[in-house]
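Input: structures, listed below.
Every read-out reported here was derived from the displayed coordinates using simple, explicitly stated rules and does not represent laboratory data. In this text the structure is predicted, and so the values were computed from the model without any measurement.
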Structure P
Amino acid sequence: MSIKIIYFVHGTTVDNEAGISSGWSDAELSDLGIEQSIALKDKIKDQKFDVVFCSDLKRATKSAELTFEGEVPIIADERLRECNYGIYNGQSSETVEPLQEEHATEKFPDGESYEDVKNRIADFLDFLKKNYDGKNVAIVAHKAPQLSLDVLLKDKTWKQAFTEDWRKTKAWQPGWEYILR
C-alpha cells in the first residue's frame, strides 16, 4: 500500500508582505493570505482527503482551518514547523534567504539545520506509515518541510531542492503530490 500526500503551503503572512522570514516566529496571515486559503477550497473541491495535518504555527493552522474546516479532521503537529532560524527568526528575508542553503546541514545559530527539519519530517512520515496506510493525506505547512519531502521522497539533493523550489521558479500550484511507500 501507499499514502498519497498533497502538500499545501500556508497563505501569505504579514511577515511575507514585510519581507521577513518568520521561521519559528508566529506570524499571522495577511488579508491576502486569508483570501488565498479560502480560494484554495474551491480550487481543490474535487480532491478528497482522509485527514489534514498542519504545522502548529498560526499561519499554517489558520490556513488549514480556512480551507478544510468542517470537511475533514485537522491535526496540528509541531514536526511540520518551519526551520528554526534561531537568532534569525523574524529577521529580514534579504538576510535569511541567502543563509538557508548554507544551513542545509549546518545549524543556524541557536536554531536548526534543514537536515534537522528533514529528520523531523522522516519521523512524521514513519508515523503516517504506521497509522494512515492507504489514505489520502493533506499537509499544510512551510518551505523547509516541503523541501524535506523533495529530498526524502523525490530523491533530490539539498542543492536540487533549493534550486528547483517553486518559490524561486515562481511556479506556485494548488498542491504538490508525494507518494509515501
Structure Q
Amino acid sequence: MGDFWVFGYGSLMWRPGFAHVETRRARLHGFRRSLCVTSHIYRGTPERPGLVLGLDRGGSCVGMAFRVPGELREEVMTYLRDRELVTNVYIERHLPIRLENGGIEPAVSYVVDRRHHQYAGNLHESDAARMVSGAVGQAGPNEEYVLNTVEHLRALGIRDRWLEEVGRLVAPAAGGPASAGLYARGK
C-alpha cells in the first residue's frame, strides 16, 4: 500500500506525534471543528466535565493534512488509534479532503460518535464557555485547552469564529498573561 493522508483539526495540527513527509492545509467538507466531547479525565472530572474538540457533522473544517509513507502505515495507525480511540467517542473514517493545491485525497479522520455518552451536542458559544469555565482535569484547566487551541489556530492562519468566541468568553475566567495577550490582539 502506498502513502496515505491523515487529517488533523485540533492538537494533531501542531503536535502530530508521528512521522510524515509532507504537511498541507486542507479542508474537510461535511464536518466542523466543535467543542462537542465532554472530558471526564484530561480537562474535567465526572462531577465537573469539561469540553474537548471533535469533528461534528455539518459545515466544513480547515485543518492540516499529513502525508505518511506507506511503509509506516502500521506504526502510524497504531499510534493514532492509541491516541484517538481511548474511550471510543471518535470513529475512524476515511474521508475526502481538499488540499490547498486543489487536489482531493482520502484521509484518515476521527469524527465524533453522536451516540456516545460523551457527545455533548451542538452547543451555543455561551453554553460551551460555561462548561469550559472552571473545569479542570489531569491535563490542566479546560480554559487553557481552549485558549491554547485558538492561539495555535491563529499561528497557522486558520480562523474558527465559533471557537474564537468561546475563547473570548472564557479568557476573563482564565486570567493571567496568556489570555490577556491573546485577546489584546483582537478577534
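Match the computed value 33 of relative contact order in percent (Cα under 8 Å, 6 or more apart) to one of the structures P, Q, and report its label. Comparing all candidates, it corresponds to P.
For which of P, Q does helix-only ellipticity at 222 nm (-39500 (n - 2.57) for each DSSP H run of 4 or more, over all residues; to 500), calculated from the coordinates, equal -12000? For helix-only ellipticity at 222 nm (-39500 (n - 2.57) for each DSSP H run of 4 or more, over all residues; to 500), the value -12000 is produced by structure P.
Taking 24, 42, 20, 13, 1 as the value of P(r) over Cα pairs in 10 Å bins from 0, in percent, for residues 80-135 alone derived from one of the structures shown (P, Q), identify that structure. Each step should come with its number before you reach the end.
On the way: P: 24, 42, 20, 13, 1; Q: 20, 32, 34, 14, 1.
Value 24, 42, 20, 13, 1 for P(r) over Cα pairs in 10 Å bins from 0, in percent, for residues 80-135 alone corresponds to P out of P, Q.
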